[in-house]
Structure P
Amino acid sequence: MNPKTAFITGATSGIGKATAQLFAKNNIRLVLCGRRNDRLLQLKEELGNLTEVTTLQFDVSNKKEVFEAVASLPPSFKKIDILINNAGNAHGLSSIQEGNMDDWDAMIDSNVKGLLYVSRAILPQMVERNDGFVVNIGSIAGKEVYPNGNVYCASKYAVNALNKAMRLDLNKHSVRVSAIHPGAVETEFSEVRFKGDKEKAKNVYKGFKALQPEDIADIIYFVVTRPYHVNIEDLIVYPTAQASATILNRE
């Protein structure tokens with residue numbers, strides 16, 4: 001049986017990278033996507049002895065780049081079996097009346113429009129084959145709004161809605177669709193949100209054991225390896241110390 005091919009956005013760090021590493025160990029071929037070419041090449045070198053790997057450097061929020069990148073895939077990588085819509089970001093933590101509009105644009109462009117562009121570029125081939133799997137990485141922020149989370153939460157609520165819409169539209173084409181909504185995961189996420197302030201980012205995870213990227217990768221792998229008649233449609237994943245978006249049992 002031919003190994004499946006997975007297309008992973010945001011593959012150079014965090015959940016995307018951990019998922020790529022786990023998929024490679026299980027003989028899933030990889031299309032690794034990201035903006036940082038040096039990291040893509042490092043990851044390709046690391047995983048290339050485990051599975052076949054190709055890389056695409058593009059920004060998911062740039063529609064032209066997305067479609068050109070997908071079109072440029074080598075023939076042996078053009079059939080995508082699994083799409084992991086993982087790329088996304090958070091910028092700032094301000095009240096809506098004080099929000100930075102450039103930050104708003106960056107979150108909506110990446111978290112919503114980026115997911116749409118990549119999905120639009122990949123889904124037609126899945127529909128044509130009546131086969132495929134899409135995993136959308138959401139957030140607890142797409143289930144519960146928290147103070148100063150306004151536009152980030154709105155973007156992740158959109159991911160939640162788009163996940164449901166995809167499932168409805170693709171149902172008759174036998175394409176499975178799933179969303180995974182993590183709570184606190186210790187990645188570069190908070191560094192980006194706080195504009196590189198490592199101290200602030202570190203405090204987000206202080207006093208409790210946060211989820212690790214490998215924890216979410218395990219769940220993604222479990223979801224995509226169920227028998228074809230099984231579709232795990234929607235999962236919220238917390239660290240044990242977390243009870244809601246804002247309630248954490250810190251030491």
Structure Q
Amino acid sequence: MSKSVKRGFVPTDEREFHGKNLEKLTFAAEEVYFLLNRGYAVKTATTFVGNHYQLSERQRLALARMISPEKNIQLRKQKELPDEALAGETVYIDGFNTIITLEIAFSDSTLLSCMDGTIRDLAGLRGTYRLVDKTDQAINAIAEVFTKLKIQKAVIYLDAPISNSGRLKERIAELMQNVPFALEIQIETAVDYVLKQKNIVITADAIILDECRNWYNLTRKAIQCCIGEYAYISFEKESEKE
């Protein structure tokens with residue numbers, strides 16, 4: 001892990017998510033949002049609008065991950081917990097989902113500030129993962145936020161089908177061996193299903209957020225605390241940010 005790796009870096013992002021292309025994406029986002037609010041499926045809406053604006057696959061993926069129907073946005077925001085609600089609580093973490101996004105943040109690569117308030121990336125895991133030099137930074141950032149929030153226990157779930165889940169488990173345990181909260185790391189075959197049943201969940205997965213009881217926006221908090229200002233790609237209107 002000595003070699004510096006820019007997790008999530010794609011050279012074409014500088015062109016596809018800036019300037020006139022970002023303006024075009026903003027128009028496309030408004031149209032996708034319109035269609036989603038009228039019952040269209042995400043895939044159908046992004047394909048239709050993407051074809052109209054001749055968007056790349058990565059631009060279409062950004063739309064799919066950033067835009068949600070208004071009813072889902074409101075549902076997720078109603079279940080989002082403030083910092084003070086985590087003191088003395090047990091939190092359940094979607095490990096790969098959270099760590100990879102933070103690795104991308106520490107790599108200064110493309111991240112999306114989504115309509116539901118989550119931070120999402122454009123990485124395609126597809127069952128393959130390897131630890132990089134930013135992995136330690138991501139794990140330490142999680143530990144720092146949990147320590148500040150004074151949680152009682154963290155349960156981190158890692159997907160069994162993904163390569164190197166065992167190595168990541170070992171690294172998390174090593175770096176967090178002296179944290180002031182209880183720690184449990186589990187490798188599961190169906191992390192999504194497990195998280196949907198829990199009380200305080202940490203993930204950016206839209207399906208889990210819609211079905212879980214409550215959630216906490218750890219990724220945004222960790223970036224704010226450990227990195228500061230970040231150049232997110234965002235289609236949010238000013239009124240939606242307030």
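Each reported figure results from applying straightforward, stated rules to the coordinates on display, with no laboratory input. These numbers were taken from a predicted model, which means no experiment stands behind them. Cβ atoms are built from the backbone, for glycine too; each structure is taken alone.
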Next on the checklist: Once distance in nm of label points 7 Å out along Cα→Cβ at positions 64 and 136 is calculated for all of P, Q, which comes out largest?
Outcome noted: Q
Next on the checklist: If distance in nm of label points 7 Å out along Cα→Cβ at positions 200 and 232 computes to 2.1, which of P, Q did it come from?
Outcome noted: Q
Checklist entry - Among the shown structures P, Q, from which was the value 3.1 of distance in nm of label points 7 Å out along Cα→Cβ at positions 176 and 208 calculated? => result P
Checklist entry - Computing distance in nm of label points 7 Å out along Cα→Cβ at positions 16 and 112 gives 1.1 for which of P, Q? => result Q
Checklist entry - For which of the structures P, Q does the calculation of helix-only ellipticity at 222 nm (-39500 (n - 2.57) for each DSSP H run of 4 or more, over all residues; to 500) return -14000? => result Q
Item to check | Structure (P, Q) behind the derived value 50, 36, 24 of Cα extents along the principal axes in Å, for residues 48-159 alone | outcome: Q
Next on the checklist: Matching task: 0.95 is the computed value of FRET efficiency 1/(1 + (r/R0)^6) of positions 32 and 216 (r between Cβ atoms, R0 = 30 Å, to 0.05). Pick the structure from P, Q.
Outcome noted: P
Checklist entry - Can you say which of P, Q returns 3.0 when distance in nm of label points 7 Å out along Cα→Cβ at positions 24 and 80 is computed? => result Q
Checklist entry - With relative contact order in percent (Cα under 8 Å, 6 or more apart) derived from the coordinates and found to be 19, which of P, Q does the value describe? => result P
